Structure formats: structure tokens, C-alpha cells
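A.B. asks: Following are the structures in question.
Values quoted throughout were computed directly from the atomic coordinates according to the rules given, and no laboratory measurement underlies them. Since we're looking at a predicted model, the values are computed, not measured. Cβ atoms are built from the backbone, for glycine too; each structure is taken alone.
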Structure 1
Amino acid sequence: MYRKILKTIKKYDTIVIARHIGVDPDALCSQLALRDVIRLNFPEKKVIAVGTGSQKFAHIGKLDKLEKVHDALLIVTDTPDKKRVDSVDFSQFSYVIKIDHHPFVESFGGIELIDDQASSACEVIMKFLVHTKLLLNPQISEWLYMGLVSDSNRFLFDSSTPELFALVSYFLQKYPFSLSQCYQKLYLRPLNEVRLEGYIALNMKVTDHGLGYVSITNDVILEYGVDSASAGNMINNFNFIKEVLVWVTMTEDVKNNQIRVSIRSRGPVINHVAEKYHGGGHKFASGARVPTMDEAMKIIDDLEKVLIDYQKEEMTNGN
């Protein structure tokens, strides 16, 4: 599979790299790293990474301007379904490669490299680079590490296997970079976002079954001087609340006339609920975008049912 992807990359003079809507560090870093790897090894090729940017992650790296292309290759990272691919028209491309770590949703690529046990799309790309022996540099190595660390929540998830640590060690040894500076880029935050986190903690409602949820209206966003993506970006910070097994932020996004719903779990599988509302993700980390807060509350109702069933099963199994 790895050699087949490399052979396809060699075939095309123009390559566009895309990812999912609602950019996060793994999606952004996977496409920036892959773009620069191809540029470094094949300088004669035109390679661009595209998508709607985010001010929050602007310091990580710069995306390219989307252009009309002809006889081009499209590589999509970190995205399981076609509808969630950001900013590209599939009809413009001669061939598509998908590189992903989400559970399979649908086929939309000619080649599909999917490892749903991987911590991140960046991990999948790191394995591809090791097997193909393409040349890298410290900046590419840092991007890959940054995306991996973000999606594994600093190696806190079960996807952090011995093989993953060996892979990270290989990159750190061969293409070293400053870990402290990398973590600053990922986690340094303005004071207003820290205060928003306090608002979420104070206003989170918790049900008897362990569902924590908070709605963040546009008035709150304006009061704290943040953007609509801020609450979703900090959702992993609520991972260790004893009374909460599933937690949700529902954020009003006036600009796009929608509610951003971010869902995390410490046990119950929740991605099927997100998929019901045209979202998706992993078993324990998912999200959706719905038109109204009433629709978002339907997600809350469905998650409460998931928790009830989960706790009944736990009791049956004697846990």
C-alpha cells in the first residue's frame, strides 16, 4: 500500500492536499507535513495544502490558496467521509488518495490507507514515511509530532502503544526539534480562553447518569472575546471529572448559522450518535454541526440514553 501511494504521487505533477472541515492540529499538521515532504523530495511538482484556516492555529503553519487544477492528484487526510472534506471539488481531480485513522464510513478514494487503530492521521503518515524512506527535515518532524500529540491527548489514550512510542523515538532521533517549543505552540493560550474554560466548568450541567453538557451562546462568545471553535478545542481538558462519563459542548456559531457540538467519552461509545446528526468521529471523540440549539439538545437526549444502556450493561457484567 505504501509503495502504491508513493508510485501514484510520482505520477502527478500537481497535487492538492485537503482535510476535514473544522480544522484541528492533527488535520492541519498531517496536510502541512505531507505537502512539505513531497515538495522536499520532488521539487519539480506543484503541491498545495488547502482548506478554511483558523486564527487559533495560524501560528502552526500557512495553508495555500486554492486554485483551479487540471489532471491533478487529491490527497485527503484525517477524513472518513466525502461530505466533510473542506474546500475542494472532487470533479476537478483525476485521482484521489485517502489517508485516515477514523473508523470506515465510505469509500471516496482510489487508494485508501486507513488505520483505525492509529492515534492520529499524523501517525499513519509517519509509518508511510518510514516505509518509503522519503527525506524529511525537523519542521516536518515537528508537525507530525504535534498532530500526533494533539489527537492522542499527550499519549493519554489507549492508541498510545509501544509501537507508537518507538515510532516517535525514531523521528525524534533522526529529525530532532525542540519539544518545549512544540508544546508551547500547541497549548499556549490567551487569558480569555482560560476564563472561558472556567465558565464551562461553572455552568456545566451534570445528569444522574454522568452526562455533562454546556451550551455556549453567542453572547458568551462575545463576552469572553473568543471564537466559536474555542470551546470545542478545549473539550479534552474536562477528561477527568469523576462524576462525568460523557461530556459535551454546544457552541453557537453565528457566522455559519449552526451549533458546533463536541462530544467526548470515558467509556460509552458515542460516535454513532454523532453520525445520526450527520457528524462523526471516533468511538470516544466525536462531533456534529446542527442548525439549532433544539437539535443539539436532541443529541443530549440520545447520549443520555446511551449512558443509561451503558450503565445497565456494566451492572449486568458486575463492573
Structure 2
Amino acid sequence: MGSRKKKGRDISGILILDKPAGISSNQALQRVKRLYQANKAGHTGSLDVPASGLLPICLGEATKVSGYLLDADKTYIARGQLGIATDTGDAQGKILKQQAVTGIDEGLLNQTLAQFLGKQEQIPPMFSALKHNGKRLYELAYQGIEVKREPRTISIHEIELLDFNGEQFEISVSCSKGTYIRTLIQDIAAALDNCAHVTMLRRISSGPFSESQMLGLPELERLVEQESNSLDELLLPVDAALRHFPDISLSEDNALSICQGRTLDMSGLPAAGCMRIYDQSDKFIGIGEIKNAGQLSPKRLINME
């Protein structure tokens, strides 16, 4: 009989990875999964291969809450090159158009950026992971096929000019989910009667997580080589992804009822929404949902045994 495959670890938590440019989000995920020898892992909110920065990696039971991070607001630092348009919207693509960059100064650029604040409609790029008739748009794009994309409502909360050298501009953008920074850079250039593509994109925040919490793959790999026990200590708790939800602590009996799938009749609950549920010893049980006034039902339970 063949040797049995070694079992991984049932470890749970969230790692705030600083994804390097040049690898896919899935490749970064698989490297982290191997380093932790985790049985289960997933990431939230993919970054393109050329992009770098904050990528939450959910291990074990944390994968149950990963969906709540997909809806989170995000912040990026992006650099746009004026005068050159590419088919992908970034430096990896084929040049489609070139034009001179004239008559653009910091004042005009700031005025233009201000026009993009707030809610707006944005047409997703062809080089994206959105699906059309079961196929990813980028798969069609690589075949030279372009299809009509419906505009989507996004929101730019903040946008700031960080640098401008006459041809390249760098901006900080805080935005809603579903915002394509490549498209934003192209739209900014179009508003300036010019064209552009992204030369650098880095995510520095996502929901409750910020740049200061990021850890790089070299650091993680070094700890593994040193056989350090501190690797697990770098993981954030599962409920760190849910700080935007109000919390509630339950008595022993109520905690048991929730874990058995029962709905609780309680006073003092919010009118609607989700809540973080803890037992009497402050152990995180999972996510509850208020479906009717004064009733709390289990929505996503977490098993940390």
C-alpha cells in the first residue's frame, strides 16, 4: 500500500499578507497555506498579478467570514502614465494609442480628480474576472473578443494627488467594492482629453485592515526556516474581520441554544442586521442575524474547538 498523505493543520485565523507584484493572488495564497501547513485557506478580494499590497488570507474557520471582507471599502496608491493607452489598462498590455501630454498641470489635475468624488457609473474593463455567458471577460479579451459590459455603481470616497511630474501622476484612492483602478485612471485621463495606463498599483487598506498590519512572504519564510513558533502568533482572530458588526455576549443557556440552531427572543437588540456573538467567557461563537424585531438567529457559526 502507498504511504498515506500527511495531514495538514486545522489552524484558524487571518493573515494580512503584503502580496508582492508579479504573482497571482492564488499563488500567494498557496504559498501561505504551505507555510502554515493549513488544511483550508482562502483569500478575499483578488489583486492583479502586477499589483501589490494588502491581501487578507483566511485560514481554517476564518474562511467562513471571508465573504464579509469582499464588500469592504478599500484604499489604493496608483500611478498613471499619461499619453499611452494599453489594451489591459496596465503596463503588461499592448500599446493601443500614444499622444503628446500637453496643457496639463497640477491645478488642472486636481480639478479633474475632484470630479470623480462620490457615486458614479463605471464600465468594468474587458481584462477582468467578471463573467459573460460563463466565461471570464479576460479569457474573451485574450481572444480579441470584446463584449458589452453593463455599468456598475461605485463610490469614490476620497481621491488625492500625491505626485505629478508632467507625464506621470500618483494618487491615493479610497473607494467602494467593485471599483477598477485601471478604469479610473483611464477615465481621469479621458477627462483631461488624453489617455493613460496604470504603471503601479498597491492596496494599503481593506475594511478593518491597514498597511501597518501587513506581513511579507520573505518574513514568513524566514520564520519557517528558523523553526520559530511565532508564525501562528501573527494570525489575527477570526472576528477581526467583523468589527463593523455590533457584538453581544450570551448566557451559557442562550449560547447553547444558538449553537443548536435555535432563534432567541431577546430585548435590546438593534432593529436589523448582523451581530458578532460571544459566549459568557468571551469566546467568539459566530455571526447572528436579526430577522424580526427582538429575535436573534444563527447565521454563520464558528467552530474553534
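A.B. asks: Comparing structures 1, 2 by relative contact order in percent (Cα under 8 Å, 6 or more apart), which one has the largest value?
C.D. replies: 2
A.B. asks: A value of 0.85 was derived for FRET efficiency 1/(1 + (r/R0)^6) of positions 118 and 134 (r between Cβ atoms, R0 = 25 Å, to 0.05); which structure in 1, 2 was it taken from? Intermediate results must be reported in sequence, preceding the final value.
C.D. replies: Details: 1: 0.85; 2: 0.15.
Label of the source structure: 1.
A.B. asks: Thinking only about FRET efficiency 1/(1 + (r/R0)^6) of positions 190 and 262 (r between Cβ atoms, R0 = 30 Å, to 0.05), which of 1, 2 has the largest value? Kindly include the intermediate steps, with their values, before the conclusion.
C.D. replies: Numbers: 1: 0.95; 2: 0.00.
Once FRET efficiency 1/(1 + (r/R0)^6) of positions 190 and 262 (r between Cβ atoms, R0 = 30 Å, to 0.05) is worked out for each structure, 1 has the highest.
A.B. asks: A value of 3.2 was derived for distance in nm of label points 7 Å out along Cα→Cβ at positions 62 and 86; which structure in 1, 2 was it taken from? Mind showing how you got there, number by number?
C.D. replies: Details: 1: 1.8; 2: 3.2.
It traces back to 2.
A.B. asks: Moving on to the next point. For helix-only ellipticity at 222 nm (-39500 (n - 2.57) for each DSSP H run of 4 or more, over all residues; to 500), the calculated result is -5500, so let me know which of 1, 2 that is. Could the numbers behind the result be given before it?
C.D. replies: Details: 1: -12500; 2: -5500.
Clearly, the read-out refers to 2.
A.B. asks: Consider the structures 1, 2: one of them gives 28, 50, 21, 1 for P(r) over Cα pairs in 20 Å bins from 0, in percent as calculated from the coordinates. Say which.
C.D. replies: Details: 1: 32, 57, 11, 0; 2: 28, 50, 21, 1.
Among 1, 2, the structure yielding 28, 50, 21, 1 for P(r) over Cα pairs in 20 Å bins from 0, in percent is 2.
A.B. asks: Okay, moving on. Comparing mean count of other Cβ atoms within 10 Å over residues 70-77 across 1, 2, which structure shows the greatest value? Mind dumping the intermediate values first?
C.D. replies: Values: 1: 22.1; 2: 18.0.
Structure 1 gives the largest value of mean count of other Cβ atoms within 10 Å over residues 70-77 among 1, 2.
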